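J.: In the part that follows, the structures are each spelled out as structure tokens.
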Structure 1
Amino acid sequence: MKKHKSIKIYILGCFLLLSIFQTVYAQKNYELISPNKKLKMTVSQSKEDGVTYSFIADGKLLIKPSQLGLALDGNSSTNNWVVAKSENRKVNTVWKPVWGKRAVVADKFNEITLLLEGDGNVKPNLKIIFRMYDDGLAFRYVFSDKNVKTVSDLTKYNFAGDYTACFYNGENPNLGPKKLSDCDGTFLPVMTIQADDSHFMALHEAELIKGSPLVLNTKKGNTSFSVSANMDEIGSEYKSAWRVILYGSTPGAMVDSHIIELLNPNPSPEMDFSWVKPGVAVWDWRIDGAIIDDFKYSMSYPSWTRMVDFASEQGFNYLVLDANWYGPEFKQDSDPLKGNKASDVKKIIQYGKNKKVGVWLYLNDVGGKKFDIDQTLKQYGEWGASGVKYGFMTGTPKEKNNWTQKITALCAKNHLLVDFHDGPVHPYGQMRTWPNAVTREFCHAQLDAHRVFEPKTFVTTVFVNMLSGPIDMNNGMFDLRQGNTTRVDENQPVPSTVVSEAARTLIVFSGATIIPDIPEFYKKYPDLLHFISEEKMPWKESKTLDGKIGEYIVMMRQNQEGSFLVGATTNEESRTLTIPLSFLPKGNYELTLVQDTKDSHYLTNRESFKVDKKKVSKLDVITLNLAPGGGACLLIKKNNL
């Protein structure tokens, strides 16, 4: 009997162990729903697949079960770790940015945190935090273990269909649109995806505290993308960047999103950013060599004073001084504090102060790293400069990110705005934590990459690169004469119409709208100049009214004085658009509409346009006729009579 009893106990014990094993690894789901109930994420736990997530929008599966987790040094990973605990919370508050697309931003999301436990002696020290907003999903990994020194991200995006996508591509045209199955190799975000006519996504990251910026990998023939497997050091704790999946039923809804900024923390309470003032800036780089009457513009004090006078007349905030003011920009002995025109720079800063126009100073990696960067930026602040345009940063992407963070913080300390150029690290929401980080050339800039810039480039970039944050595209060239100009750096005609050029300055989101032409060409078109002068930031409100990737965009912004501005641009095709004015509050308004003529064309007739003025209300619908490569500008002011 004892023998049979022992066998029964053994069998019972095996059964219990099997039950425990099955319980641990049985399919277990966790759901997270957006506040508006339209988006859903499901996280599943199984022995076969580990921890996976899927993403559904408006009832449509967009991302099928995809891997989550980290690879650890020593060839181990969190693949087989199990969820030991979950915590939920809801947040419903507002963010009032120093400046941005609107004055008040809803910060509303649902969150779940999963605590994963490894086997053996590994403690439950991996958290995966998920946040679901009405316009997308974000998740990050938080990990700490003194025995683990490096990790890499195992995140995958298994798209549920062979969608089309466009990608950031430096100072070249954006890659795409391409079918996912045709993509092969590595790609840089932002990755903008169109599933169908009413489902759009974009992949990016937010709050990259340290480590390597996001790179995406795929192989031809499938519809799955993964995060680059670069190993990053942990230190005392590892916090990955937020992996962000923006969502919109239109591409414009993603343009209007604030997820990237909201995933970054507020400024330190010790930091005062009341001095940060976004606005329009004139620029001395593209004026060099321009001849008007008996005056030849150059990057020198006489031209700077003319530019400051013009900026002051128009209510523009800044003058940007570009390269070579302290000597040839790539020479090792060009001293960014004492070289070349430093005495004239200090004079123009004071001249600008008297005219209420701030002055930005150019600096690149040669001067920034050969000389003490702390002392250089401290001196610029003491001179009274308003900002720094930093160019040609060198190093690995990881090193560039660290250097960018250091310069941004030093600029804030010295009350300097900052604009990073020439292949910068992509924006990932820094403007919330560091409002002085007002823009960067994370785009195929219109004049810096003029060799390949076309109208379709613009209406792709605004739906790809601009989803990452504020970008500097140097739009607004008004000298559009046929044939080459007298300018030194870039003398080819711009493939655009003058109306489109003005509209682009509004459409592009930036805390420093840097316009490239000389005063006389702006004054040649007073209605369009007035439109740019009305771009008084920070914006009270912004909304993408219409648009299709690679085809056209219509943007509305409300300025500080309450007036409404609308800019529209198209690709190489002419088109007719109808714009309801339903965004207006009740009341009567005066509309000034500037648009192309029927004969306008971005290659052959760039300067022709017509102006119409009329009374409107929120019940009106405006018809816009855009020429090939053209645009339209609407200025709507309250009629108080």
Structure 2
Amino acid sequence: MFKRIKSLHPWREFLRFGVIAWILYLVFRSIFDRAFHPDYEAYCPFGGLQAAASLFERGSLACTMTSAQIVTGAVLAIGVIIFSKLFCGVVCPLGTITEKLSSLGRKWKLQVKQVPEIADKLLRSLKYILLFVTVYYTVDSSELFCKTYDPYYAATTGFGADVNPLWAGIAILVFITTPIFIRTAWCRYLCPLGAVSNIFRYFLMFSVVTIAYILANAAGLQLSYVWPLAAVTFLAWLFEIQRKASFPLPLSRITRNTSTCNNCRQCTESCPQGIPVGKLKEVRHIDCNLCGVCVASCNQQKSLTINHRYREWYPVTIAVLLIVLGLSLGASIRIPTIEQQWGEPNDLENASTLTISGLDNVKCYGSSMAFASGMKKVNGVLGVATYVDDHSVKIWYDANKLTPTDIRKNIFTPVRRQIKPVPEDVRQLGVITAGIDQLYDVYDAEYLQQLLLQNFPAAYGFETTFDCPVKVNIFYDKTVNIDKNTVRKIVEKREIRIENGLNIRKVKLNYQLSGMTVSDTAITRDDFIRTMFVPFRKTFARFDRTPIPSIDTLRLSYNHPGENDYQRMLPYLTSHLSSYQAVLGVRTTFGRKNPELQVFFHKEKAGISQIKEWTNAEKLTIHYANGKTGSVVNPFRSED
């Protein structure tokens, strides 16, 4: 028997633990390599199926989902229909861990032999309820709701920004503990992907509900997607508890030759799902995932087969082929994150198209919608499609009203950016004027700032204006001799590293320098600071309700008037001060000679010393829109 098990188990274990090893490699590499940021959802079939639902209902992909996830979801569905739940049996890392925990529970004699029938039926509804809630909120928001509680995502990302710590903590606790007491409890009762897989095993039911929904809407009923979603989840649960079997799918299933079987029940004992294989002629049990363990454990060779053929290799080989198919198709198929066309049909038939890549501000569903909203305001633009995987857009436009240059000008965001403080001994700054391709948005300005900061010590700031290519004025220490070839090498570097606390981000660049002149003119240090200054103002609602005689102002030196890092921190300072009822608002402005940070306050509720103390707090308390709070080190502390 050991030899028979050994002949199959290494391949199944190799694939399953190979997947876990790969995930652990990504996790540990991200810990020790701060510049490495893996996408743990890159090929998540459940995320792909949720994204497909969002695409079907809203015409847009959820969150940062791409065609790769959609394809893996589709491949999983096809795999379930033909080959059963192979992903669950030989790939899923959560399934692997659940199975091992269940084995420990049996070894420690902590596991119940059988869950009471009524309890089992009720518990099986939980995964369908969780699936309904997850898909509903995902489609409603175009954000993957599963990320808030998914134990896999929480563990791999270290409870990342999208994770709800309470929900994910409970999910991890349930995931770890329940399989010890109830065999494969997570897979059987709680896994929403398991619920999806079961729905596809009832593919005829799924097809009937889907077709009925489409026909009803075609007839003008305009039913919400909630109805078919509720129908398939409820019916799948109902079918599951009635028979715990699916028919006629999947097409592949375990079969037992009763004439050669010696009824040793080794197959039943070895089944990870606890299915009584030794009592069945055909295994159609809803929990069967065609893992093949029972086939490998059979004492009587060829008594257990897959579709009446002895195929120990079948589950692992098919799973690998499906993975390769999913990866190949995912790399070759492109699905836009959003695709919106608002032009008239006749105009769209004759529309010209423009594709622009490298727009880093197009990075998710929300930013894609913001981009489309901006384009709708441009007369002559008829529609847009965005692709977040490579930050590119496709734009339909009326060539009689617009040119590609006009469109690029509307996308372009001019910036003025001081990249570091100018020392007192730098009296004059020279100007380098260069044409740089692939500069579009504020992200490009951020990257250019880091590029100059890391490689051009004499540079103190820059400003951009639209042209083809974009015109960039770089301000530098006039006493430093400029080598044009050196500047070209700096601008055309292909990668920068951006540090943000403990994290490092590698950013690929594609800037091209098209012409450069070094001006003979110069500007003074004071004029440069005034040129770079970007005013900021934020007042609270109570400002307008306060009598003007009761308003006083705390004035502090603002030594970083154009530096982007400090500009981004001003909303944090505002959020921090909003907690104090005496504070009415914040602004930055130029005083008579120097920039100032001004705090408006109600002088009858707090004195200037108290306002200064709040403004100079060691840390700023930030209040987020979702009700959460955070804190950051206060960069505006002053002794003035």
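Each reported figure results from applying straightforward, stated rules to the coordinates on display, with no laboratory input. Source: prediction; values computed, not measured. Cβ atoms are built from the backbone, for glycine too; each structure is taken alone.
J.: Can you say which of 1, 2 returns 4.9 when distance in nm of label points 7 Å out along Cα→Cβ at positions 199 and 615 is computed? Let's see the in-between values first.
T.: Working: 1: 4.9; 2: 5.6.
Only structure 1 yields this read-out.
J.: Another one. Suppose distance in nm of label points 7 Å out along Cα→Cβ at positions 591 and 607 works out to 2.1; of 1, 2, which structure was it derived from? Don't skip to the end; give the middle numbers.
T.: Numbers: 1: 2.9; 2: 2.1.
Comparing all candidates, it corresponds to 2.
J.: For which of 1, 2 does helix-only ellipticity at 222 nm (-39500 (n - 2.57) for each DSSP H run of 4 or more, over all residues; to 500), calculated from the coordinates, equal -6000? Write out the running numbers ahead of the final one.
T.: Details: 1: -6000; 2: -14000.
Structure 1 accounts for this read-out.
J.: Also, I was wondering about something else. Have a look at 1, 2 and say which one yields 15.2 for mean count of other Cβ atoms within 10 Å over residues 511-518, as calculated. Could you put the intermediate results ahead of the total?
T.: Details: 1: 25.0; 2: 15.2.
Going through each structure in turn, the value belongs to 2.
J.: Here is a further query. When semi-axes √(5λ) of the Cα gyration tensor in Å is computed for each of 1, 2, which one produces 58, 29, 26? Please report the intermediate quantities before stating the final value.
T.: On the way: 1: 49, 29, 21; 2: 58, 29, 26.
The structure behind it is 2.
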